[in-house]
1. Given -15000 as the derived value for helix-only ellipticity at 222 nm (-39500 (n - 2.57) for each DSSP H run of 4 or more, over all residues; to 500), which of the supplied structures 1, 2 does it correspond to?
2. With Rg and Dmax of the Cα atoms in Å derived from the coordinates and found to be 28.0, 93, which of 1, 2 does the value describe?
3. Here Kirkwood radius over Cα pairs in Å, for residues 60-115 alone was calculated and came to 13.6; which of the structures 1, 2 was it taken from?
4. Match the computed value 14.6 of mean count of other Cβ atoms within 10 Å over residues 308-315 to one of the structures 1, 2, and report its label.
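Here, each number is a calculation from the coordinates, and none is a lab measurement. Quick caveat: nothing in here was measured; it's all calculated off a predicted structure. Cβ atoms are built from the backbone, for glycine too; each structure is taken alone.
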Structure 1
Amino acid sequence: MSARQHHFSFAKKVIPAETFRAPDRMFAELTGPQREAFLFFLWTESGKGLAEALPHVGLAPGGLEMAKLDVVGHVKSGDVEVVVVSMPPALNANEAMFLALVRRAGAPSVFFYERCADLATGQVHAKEAVLAETRPDGSRSNYGFHEGLDLQAFKTQLEKILNVSLAGLESSLEPVTAAAFVAAGAARTSAGRSTIRRLPEAAGPKPGTLLEALLLVRFGLPLVMFALAYTVPSLSHQLWPAVVPLYTLLSLVIGVALLVFLYKVYAAKRGKTPFGPGMAVAGWIIPVANFFMPPLIVRGAYKAVVGAGAGLMVLVWWVAWLIQIANEMMRGMRAQLSRADGSDWYMSFPAGGGFHLPEPAADFYIMTSSGIGGLVVVLAAYGILWHLVRTMRAKM
């Protein structure tokens, strides 16, 4: 039995994403007088657009008591702070029954106490649950199977891991009253409906500023050199030995800046992206996967920020990017393409060695590595990426 989308998305995506993005705000909201309204707001928002939006309360799996979305309590001991949230009925495997937002020495993480499958029957287990933890870098720890589906079972296992007592958790928060809610600053819209007051978040520079500038330079420099080659050939010839290593250096720095930018986008939009922040970087360096993962990573970042996938644009960019990388590698190795009359083309290197190229491949290399064709490849590789980065930065 698969997890229901609304239940799974709220616990595994929305809560971790909001906790890692603004932990101070989350802990403040979930322990204040407006905690019930805030939690219900997140639940409702996470269900919008889904085929099945679930109620926030219902009968627990045993059928003898109610399970509902609620803040159970808040405990702070030394440098450890814990907020426990109960979930609506968890019916299927991978659905969480309880969540714990935890800060240890200021570092946030989220624990899940979730239903699991019974390998003997293939159905959801009637007595056991799994305890797991996820962190801002996308890593996850699994603390194994434990007997018991109730709050006490969760507290017992969490106490062992955190080395703190959760005694008195259920009575740790002041009851929510209308007076306290209003005093906390609950606002009213013109329609008279409650809105959720959010704590102000510190403003900071948007990620990608340096990357955008570097891409613009890498895009514009070949245009300048191309124009000089036709207007002042002698100057172009003199500058070329210095420009070639500059191209390579810019490309390397752009590569590093792009990884940093994508990591920050994925971290900021966690829950809306197809991968975690770690995979947004690792996908570029894993052999074989790095031929098809990067365009998926860039498309995922763009869609998470802008709301549209830009699939065709990303595909054109990726093809041009691969061709440009190959061209820079050949240029760095000072490759020479030649052939004798009637023979195949041959790619040779001053350091020694070489290989034959069939005529269609050689023609394609000549067309895309020099002249107008080479310029178009560079402009597509860096110009399209500049547009994608600029558009994302404008929307963040």
Structure 2
Amino acid sequence: MIGRRTTHRTADGIRVPGTWRHAFICNGGHYYLTDLFIYADGLIDCWGLVTIEEFEDKLRSGWVATSLPDGASASAHDLAGWNFSEPRTWLTPELLVAEVRDTLDQLNGRPDSTARCLAAVDVFLADRTEENRAAVREAYLAIPASQRRYALGDMDRKDGPLQVLVAGPGGRTQSLPDTPVTQEVYDEAVSYFEERARWIAERPSRIPADGPATSHAPASVKLNHSYPQERVADPGRRGLRNDYPAPLEVAEVAYPSVAHAYWALSVADPAVRDTVARADTGDAARTLAAEAPRREGWEQARTAVMTNLLRAKYDQHPDLAEILLGTGDATVIYDDADSYFWGDNSGRGRNWMGRLLELVRSELHARQVLGQAGPGGRPPML
């Protein structure tokens, strides 16, 4: 279960959300208390990333331990060591893998076993056949046993009404296996679910006014580090790189690319600035600028400068603007081998270039939604 334990890992520049729980790893007969990390892409870290199927193998082999032998040695790394004395455990391999599968569903916003069971209850209430009751029973038993009491979110009744509904009149519940369910108790359980359904239907829905609470970006777009030397008819996403040769004019000065303009504007000496602006490539402009004194306060100004340069590039090159718009609502991952500020660099950088490209892309979308651009090429204000 996720709860408040949220984490992530970075894979190919993409942030993969996850959560974690405690577990024991058995290595060489010694037991280690550690964290089991579960990620939305279906990988589980139990001292090595494995798929859910491989995780089940780890459980069956005892590598991820759910039984703890009396007298076995254990430790929590750099914290403490001890021997088990009359250990008691509640987990089984089957229960743990069921809980992990539920967690994967939750991380991906899919109905977990509890949600699937409650959906089956709704079907039964609408058509109370024994076939539909059997479907509820199967769905209820698919909920990990450790989670069934929480299924209704009612800590007074727990899952009592659900057990009764599953058993039916004359049947027996797991809580009271020796006592048959009476018609009166069954009718009370049905009334409980009918009232619950009415309450849910009448509950005011809180639909976010500004769209879904979670991002609907279909994927990430990665702009790999490259050194484009010449303009081509169809550059594809390479045209979104700053050193792609797309001439632009800023404050009545012409530059061969965004990279040329950025590095030229960064240096303090106007003569050096002209030399940087005339460099053969964007990479050469970077090299020249690195050898010259920087403008005072450049680090605090550079993000705003780059934003204006990107706006100029896509204002002055509609064909490249269409390529940027073609990325839709995807997260833009920009690699920059020389900068952990501008580049994502396998999750180690701040990816400011990717963020600014998303900002400019949003402004281009706004022009389509709101009409023609206003003064300075920006979307019109309403």
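1. Values: 1: -15000; 2: -12500.
Matching structure: 1.
2. Values: 1: 28.0, 93; 2: 29.9, 94.
Answer for the origin of the read-out: 1.
3. Values: 1: 12.1; 2: 13.6.
The read-out was computed on structure 2.
4. Details: 1: 14.6; 2: 21.0.
Label of the source structure: 1.
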